[in-house]
Structure P
Amino acid sequence: MGSLLLEIGTEEIPAGYIEPALKALSSIISKKLDQSRLSFEDVKTYGTPCRLAVIITNIADMQKTICTVVKGPPENIGFDKDKNPTIAAKKFAEKSGVSLSDLFVKKTKKGSYLCAEKTEKGLETKIILKDILPNAILSIPFPKTMRWADLDIVFARPIRTVLALFDSELISFSLGNIQSSLYTFGHKFMHPEKITIKTTEDYIAKLSAANVVADINKRKTLIKNKISNTATSLGGDILPDNELIDIVSNLVEYPFIVSGKFDIKFLDLPDQVLINAMREHQKYFTVIDKNSNVMPFFVAVNNTCANDMGLVAKGHERVLRARLEDAQFFFNCDINESFDTWVEKLKGVLFQAKLGSMYEKAMRIKKLADFITKTAITVSNTKDSHKNVISEDYKEQIVQAAVLCKADLVSHMVGEFPKLQGVMGSIYALNSKKSDVIAMAIKEHYLPAYSGDQLPESIAGAILSIADKIDTICGCFNAGLLPTGTYDPYALRRQGIGIICIMREKNFSFSLKSIIQTSINLYDMKKDNTNEITNHIFDFLTDRMSNLIIEEGFSKDVTKAVLSSSADNIPDAWKKVQALEKLKSEPYYVPLTVTFKRVVNIIKKSAPIKTGTDFINVDTNLFQDECESTLFSAYNLAQTKVDDNLYHGLYSEALHEIASLRDSVDNFFDTVLVMSDDKNIRNNRLSMLCNIANLFGSFADFSKISS
């Protein structure tokens, strides 16, 4: 058993490339070891801007030897009538690498065949690694790659060294013009000398002595502690920012911390502006007081330690001052302009070449927001669950916010700091004496901006966010700008997930399909396939919903069954899945699905009457057996209770009422012949089964459930 150390020394790799590259490298080598029949134990990755490394422990010294039985020609072809081997047998033995005497006959269902036992001896691990490692290095995926010199290989940045060590022994191979070796380098500026590595255990310790913290997690922890201590010495705390920690930790090999200050006059700027100016352009950490207000200090993480760190701080301060001077100038310009001016300027800002201007988009958002506010916004599990809870005044404020939500895109501040879109609009709205509702809606309508981002807190923000996102999705589908594979330039998948998460979080029970149809109709594109596009978008969003539900641990068949009938009401869909998943633990669950499938199968094969319609008339005068009256009475009682339970959000109770019909349905099938020779009686019985199927279908399509 031995340990493998592979380090790829490079020019500085972009911070965002490092951790995905290490994850890929670990996965690639692990798979190649498995495929090569080499067992191993633990895989750990290490990385800095100038190196990608992996250490794998307890790798077997040799491949496992495997024995396989190879089938050859039939016995009557391999041997002649005197049992002597034929040319076919000799060729088979030669091909299998065994002697004729080692061949044996094996009887199978198809007859007797000549067979040979083939033994493949394992090779030494170091020989296998010689092939695996260069291929693994060049298989690492990067968003962008480059070539250098006159070499054929590509990588994120030029490769300078390759350290390859297995149990104190060099794994020798070449990569372009680079020969693998037993050495690496320390910190590029603090310790640039060559370092020889003799064992995998030496690696971390020797790099640490050379001012390199190779373990990314340890480097993050070190940065957190150092910047926190620095902020404390300034009388404040670091504004929490794990994303910036991740970025900065992959910009340095060892963190050297320096603090600086800026003129208190800049504190007149909104906190978000100060934070963004420090964070986005300079990668500085913001210092806040106990009330979470920005203090006139910042903390920077450097990759080198200068003789005079005070001089370094002065340099940071000069750079930041220039950024803040610009921000102050832009802010002062913006507050002297009106929203009406900005809204008019949106006519000259392109949303998308096929979809018009940002002004046109804002007007569509306004109409969509108005449509949503006039649709039932529900509060779950109450007697008023279908009452519209939005006041007329609140509706008017939502519509006003819709008109203004994109206005800050033409402001000077957002032009300089694009990530402040929405945030600046909210600040400017308050400065213009707009209501808190309008300001919050403008700020929140971009949420969620990325996977895992927070959702809008206000109803107004949630409605605008849905309107904005559905407009983008419908517009892109209308124009044929669809996501394919990993290609999704307009982030339609993310926006679809955002819509679903918001509607579920806020318990918005309005029809998903109705908002899609309304959005499509707001575009002037004259198309004959509007219904087809609507269904395409609905299926697209249903797929997103299905993935989210399954990710929460619910079974695929239950999810599919519910969404087949209830995807139009997003909050209901989740609650029905939960209720149906809970029912799976009941002993009558499987018999219930069998019963329903039996009902549906009979209707599909025989009935001219279609399920999925409203109540289908049943003539009680045509009943010939008591079981028919019993079933029809049970159905009517269950239907009343199911409708009432569904109306009040009592999904488990509704499902149990549906399940209560099973015994009556089974008795009906056992007692009467559905397909009676009398046409009227037959159709009457089928009509009753259609009503029962529709009642089941109001909850889920049980035919899609595995049983």
Structure Q
Amino acid sequence: MSGFRGADPCPVIAVVFALAAPAPGAGDASRFLREHIYDTRVHGDEAAVNVGIAFNRWPDCTTLGSAIADIFRLEGAAEKSDQDKALAIWKWFRILVSATGGEYAYEGPPGAEILCHDPHKIFTVYGHHQCDGQSWAMVDLWRAAGYMALDECTYGHTTAALRYRDADGELRYHSFDPQRRYYHWDAQNERVATRSIPVMRGMVYRHLTAPRELHSLRTSLRIGETIERRWTNEGHVVPSGRDKRAAMRTPYYAHRPGKTDGVYASAGEEIQTLVAAAGPERLATGTWRLPGPYTVAEARIRATLAKGSAGDPSRLSISRDGKAWDAVYAKESIGEESVDIPIGWEAWEGGRPNVFTAYTFSVKAEGLKDLSIQVHRMLNKRTLPHLRPGENVVRITADRIDPAYALEIAIAYRIDGEAIRVVRNVTRIPYAFAVHVPDVPEVVRDDYDQAWNEGRLRMESIAMRLVPRAEAAPSPPPLDEDAIARAFARSDPHPADMTRREPAERPERDVRETSGFFPQADGISRDRRALEAAIERFRTATREEKWIAAEDLGGFPDALDVLLEALPDADGDLTIFLAKAISRIRDPRAIEPLLRKWARAPGGAPGTRYIPEALAAIGDRRVVPALIAPLERCRFDYRFHIAHALGILGGPEAEAGLRDLAANDPSAPVREEAVRALGRLTSPRRE
């Protein structure tokens, strides 16, 4: 193995330097990968574009960003400490997401289903999951607020690690367990603690699962379309897991009228109906697009087909992408025929062409006389806008409404069983109005998983459609802009108390134990017998035990050869603990092997994320160009750790890279870390 001593760069370093492309000039922020990208395309069939309905006393869950902003506002945490903000998200996540169960969600056409990692879908479409999916959703909500967060995993359980600044001014990770409904608590220091001390002791901070392009509740309407979102669900659900038939037979998914447990603790439904305009000449052939923010559970096409002669085409087809089409019915006989074709769960279960689990699909008809399409989609009813006792302000927004139409909004709810329906026809945007609900007691629980919408005030539905403006009943004048602004600026904490704490393993001894950076401890041993025992544990251990054993080897400088022998073939998880150990030993002989592994970044996640810190601990500045080289192909988690390492290594190249990140990185945690790192270059201090 080549050494890394003296003034001459080692061969590996020379190769990395030669391959590294020149860094673009500062000021080009677009070259860094962004997160939370939303589809904002407008299609020609949209008569009401990007319609939003928000209630001032409930989080607007259209995006993760809108949800977390409202959570902070409602709990009065926007101007408070980071811990106050973290406890606000904890409280509302426990209200809005059911921890009753659920498995991994799989979506897509039969035989090509893919695992859903989108945190906003888990949050607003499914609303239930096991530990990992809930943690994926919670950490990305926190990231949407401009913080760093990662899910922390063993092979048996996943929790959420939220990073923020504590009252003592230090930045730490903090552990929240949405599945088990508690967070870890350090009573001595009165702060949320970490699941392990030090962090990642026997667990990993996993690779990013969230896609960069995220789902949203963006909703646009076509003429002839009605959308009704209901708090009840009549059995139109999408089971989790791969074996959906088996799942539907379990008590968790089995439907009965009025059921509110199992999946129905979270599942409501959207009923989307599109009726094609009358006029057989215009409808002889056509294509209709059915988009929606929720997943398709069941869908049906009801149509009258006409065939004048044997050669006339008369058929119905469906497509998930508007490119590949599957025929679902072809009329053979001459004359007219009415058909009712299932294209959702029923078709999926029967092995026929279907749009089950789709979000957007299209229907093409030939030889058509009339057509209606009805779609039942599953949604998380908790993330719908809710009324609460007292005054509520409803705000309607849209990018555009066809001037020939009014947007009809109908809100239905009950007070002590009495049905109440509020209807407004909106022609001016934005439009806001007040709904006064009697001051009945709210249902307050410490666990909403088994009951929802059960009090004297019960939400029923929110419906929207376009009606010809000449036929729309006039609505009262909207609230003035100042009144709207005041309503959506007020705090209004939910009365529920979700405080449930699990005592910390022990208080931290050094902030490095909870910062998330390496090294996490000092002190080395030359005890040969202890070293041999530690090596034996490492070589014979499995899974998490091997992670712990690798970390323990960091206390023995003479263990370096064993660690470096394991590094090339180590998977992404074990690499974390090898880097943790090497960062403690600080031997320059590790530089070449670390750089060879680093050349894979962002491959080898999550372990390669931590190699910059091991290199920084060794302290040779000649690795700086190699650390900077992959910045533009790495997501924010890698850039975050690169910035930290550059602040330790220093030098002109590191400083230039940090100034670039501080000015141009689209991720707030990376910018903040770059600023902190620049500060360290002039005022060094131990991390």
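Computed from the coordinates by the stated procedures, all read-outs in this text should not be read as laboratory data. Here the structure is a predicted model, which means the values were calculated and not measured. Cβ atoms are built from the backbone, for glycine too; each structure is taken alone.
I have -0.56, -1.01, -1.15 for log10 I(q)/I(0) by the Debye sum over Cα atoms at q = 0.07, 0.10, 0.11 Å⁻¹, calculated from one of the structures P, Q. Which structure is it?
Structure of origin is Q.
Say we calculate FRET efficiency 1/(1 + (r/R0)^6) of positions 56 and 144 (r between Cβ atoms, R0 = 25 Å, to 0.05) for every structure; which of P, Q gives the highest result?
Values: P: 0.35; Q: 0.80.
Evaluating FRET efficiency 1/(1 + (r/R0)^6) of positions 56 and 144 (r between Cβ atoms, R0 = 25 Å, to 0.05) on every structure, the highest lands on Q.
helix-only ellipticity at 222 nm (-39500 (n - 2.57) for each DSSP H run of 4 or more, over all residues; to 500) was computed and gave -15500; which structure, P, Q, did it come from?
Checking each candidate, the match is P.
So semi-axes √(5λ) of the Cα gyration tensor in Å, for residues 320-439 alone, computed for just one structure, reads 32, 18, 12; which one of P, Q is that? Write down the numbers at each step before the final one.
Numbers: P: 32, 18, 12; Q: 39, 19, 15.
Computed on structure P.
Going by distance in nm of label points 7 Å out along Cα→Cβ at positions 96 and 200, which of structures P, Q comes out largest?
P
Relative contact order in percent (Cα under 8 Å, 6 or more apart) computed as 17: which structure among P, Q?
Q
Assuming 2.0 is distance in nm of label points 7 Å out along Cα→Cβ at positions 80 and 504 as calculated from a single structure, say which of P, Q it is.
Going label by label, the one that fits is Q.
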